[in-house]
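These notes open a run of structures that come right after.
Rule-based calculations on the coordinates, nothing more; no lab input. Just so we're clear, the structure is a prediction, and the values are computed from it rather than from any experiment. Cβ atoms are built from the backbone, for glycine too; each structure is taken alone.
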Structure 1
Amino acid sequence: MITRTHSPALMKPRRLHVILFCLLGGIVMLPAASRPAAKGPVTDPRHISLGRNIPSQGYADQPYIVQTDDGAWLCVMTTGSGREGEPGQTVMSMRSKDQGQTWDSIVPLEPITGPEASYAVVLKIPGGRIYAFYNHNTDNVREVQREDKGVYKRVDSLGHYVFKYTDDHGRTWSAQRYPIPVREFECDRQNVYGGKLRFFWNVGRPLILGEAAILVLHKVGAMGHGFFAQSEGAFLKSRNILTERDPAKITFETLPDGDIGLRTPPGGGRVAEEQSIAALSDGSLYCVYRTVDGWPVHAYSRDGGHRWTTPEYMSYAPGGRRVKHPRAANFVWRCGN
């Protein structure tokens with residue numbers, strides 16, 4: 001449910017440092033006085049040229065890393081020998097014991113020869129177990145209809161949302177995959193299949209909030225121009241995943257309440273996706289996401305994701321100048337300071 005209210009209590013500024021990362025597709029020109037010197041070798045370890053490559057099959061996407069209880073880095077990523085969305089795309093993991101300088105052999109969570117598996121995110125819980133959540137084309141659909149009567153052969157953003165887990169710090173993964181029941185929204189029922197086939201994916205990191213964990217899901221109501229022609233944000237909240245050892249007994253609740261997810265502000269476009277959430281100091285949730293309207297959107301929830309303030313285009317201050325941004329990812333992270 002999206003509450004249409006903007007009371008001072010809901011919008012009160014919080015003394016919390018969060019960082020919003022916008023991946024811009026342009027060139028940033030700096031004033032002459034602030035331009036970095038062009039002479040000498042690059043020594044700043046944050047510079048991308050000094051980064052270390054993570055092994056992959058060719059195409060590589062969403063390399064999420066958590067530190068295991070034995071001190072290693074565990075990376076889970078989507079990879080394949082072709083381009084994004086081509087057959088053979090799957091989810092793999094690997095471990096590093098020297099902070100990414102070298103990596104152990106790649107461990108596939110799903111076979112390359114099987115249906116597409118894509119866009120995994122990871123959640124580490126108390127006790128050391130690590131979950132990987134991802135799209136799985138379980139029904140092996142080979143093409144999908146567009147809303148404009150065309151057809152897409154790309155089938156990596158549909159099917160079932162599933163998870164596997166590891167209890168040995170990522171050396172092996174559960175043989176069984178577990179599907180997550182996701183409640184149907186209006187956009188699902190209105191797709192060309194009437195909801196019998198669901199479209200979705202995810203890039204948002206899971207969040208632990210108190211005794212619950214919240215997963216992010218980007219529902220797609222229509223395939224068409226731009227690939228995802230209509231999209232909105234949803235969340236999957238589990239109140240027992242942090243303590244329940246039997247994966248078959250883990251429960252999930254689809255949020256927000258009601259039939260509609262986080263969309264653009266009233267009068268906005270149809271694309272609202274790649275939601276990213278962070279917890280504020282009072283336990284509230286802050287969510288930011290991308291659109292094709294020229295600005296990112298944000299919203300707040302004060303009840304754990306059940307209800308949200310009316311989405312607004314992001315601005316530098318309440319009622320101030322909007323943050324300009326094209327259709328690229330927006331991530332918000334809470335910092336330790």
Structure 2
Amino acid sequence: LPPSVVHVSREELKRFLKCKRVGNYLLGKTIGEGSFAKVKQGFHVLTGEKVAVKIIDKKQALEDRYVSKNMRREARILQMVRHPHIISLLEVVETENRYYLVFELAGGGDLMDYICYRKRLGETEVRKFIRQIISAVQYLHQGGIIHRDLKVENLLLDEEYNIRIIDFGLSNTVSVAKPGDLSPIKDYCKTQCGSPAYAAPEILGHQLYGTKVDVWSIGVNMYAMLTGKLPYTAEPFNIVTLYNKMVRGEMNAVPDRLSPSCRDLLMRFLTFDPDERISLDEAINHVWLKKGYEDDELTPVVFPNHLRLIYLNMDILNHMVEKMNFTEKDIIDGVTNNK
């Protein structure tokens with residue numbers, strides 16, 4: 001390994017020295033796994049930074065037409081965004097058989113494990129998480145991006161227990177409205193996708209849909225945080241049965257211990273008709289979300305997605321050229337074009 005990682009502990013290095021190397025990354029233990037991909041902890045050999053590497057097997061992906069067609073969609077969308085509560089994509093590496101997405105490592109684990117350990121979360125903590133999720137999702141919607149798979153498994157926590165939204169593999173882009181337009185989006189989606197227990201009824205009902213599907217999913221996540229359960233369930237599981245329960249409003253009980261304002265926001269998120277469902281603009285001003293944050297306006301946080309040359313730290317650039325063997329041209333091209 002290069003001298004630049006001498007500050008990394010000997011024990012840390014031992015975990016990776018016999019591991020597979022891809023580009024400038026050593027791949028360690030598996031920390032997540034799905035049907036067509038697995039996620040491994042990675043180690044950047046030039047800086048010693050720990051990362052998460054999503055590995056997609058191209059041959060396995062070919063077994064699913066939708067997955068193979070949209071394999072590169074997640075990277076394309078994440079290159080469009082930059083937000084403190086959305087996971088950062090650091091690099092993409094592609095080989096003949098595999099596709100690697102390198103992300104920042106969220107050291108706090110996923111929200112699913114956190115809820116399971118705590119059984120359920122209190123309103124104060126849920127309020128913090130929902131505010132962060134809304135900030136990120138509203139930012140996405142303003143950029144014409146619908147996530148379509150917001151669930152507790154796709155909500156990670158960083159070391160300070162702040163939300164990082166992950167998994168944009170099912171996300172899609174829509175045309176957003178211009179100033180003066182009456183509708184917030186100009187086209188709609190129709191693909192039935194996402195996790196059924198978190199999917200809005202208009203998705204399960206094979207209807208055209210827009211950004212309000214993410215609003216419903218925020219409500220499902222809020223219910224899961226507050227109760228440790230899901231608002232709509234079907235035993236044995238069946239999508240048609242689940243959808244019919246939504247149609248009839250046969251929602252699992254909302255605990256009496258919740259405050260009236262909490263119950264109100266939850267039910268407005270989980271309104272069946274998307275036209276009647278609360279918007280995120282309305283939600284950010286809801287009394288429950290503002291409690292304890294009266295002087296902290298909830299607005300989408302916007303960071304520049306492309307770094308202008310005048311903001312480039314020349315000390316860092318020179319270090320990368322002299323110590324890491326990068327060329328100045330490649331560095332400038334990468335940071336100014338978000339590569």
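Quick notes on this one:
- Distance in nm of label points 7 Å out along Cα→Cβ at positions 239 and 279 derived as 3.0 - corresponding label from 1, 2: 2
- Entry that produces 2.5 once distance in nm of label points 7 Å out along Cα→Cβ at positions 135 and 287 is calculated, selected from 1, 2: 2
- Of the structures 1, 2, the one that 65, 38, 28 was derived from, the read-out being Cα extents along the principal axes in Å, for residues 191-326 alone: 2
- Answer label among 1, 2 for the case where FRET efficiency 1/(1 + (r/R0)^6) of positions 71 and 143 (r between Cβ atoms, R0 = 41 Å, to 0.05), calculated from the coordinates, equals 1.00: 2
- Which entry (1, 2) yields the derived value 0.90 for FRET efficiency 1/(1 + (r/R0)^6) of positions 199 and 311 (r between Cβ atoms, R0 = 30 Å, to 0.05): 1
- Label whose coordinates, when mean count of other Cβ atoms within 10 Å over residues 271-278 is calculated, return 14.1 (choices 1, 2): 2
- Identity of the structure behind -9500 (criterion: helix-only ellipticity at 222 nm (-39500 (n - 2.57) for each DSSP H run of 4 or more, over all residues; to 500), calculated), options 1, 2: 2
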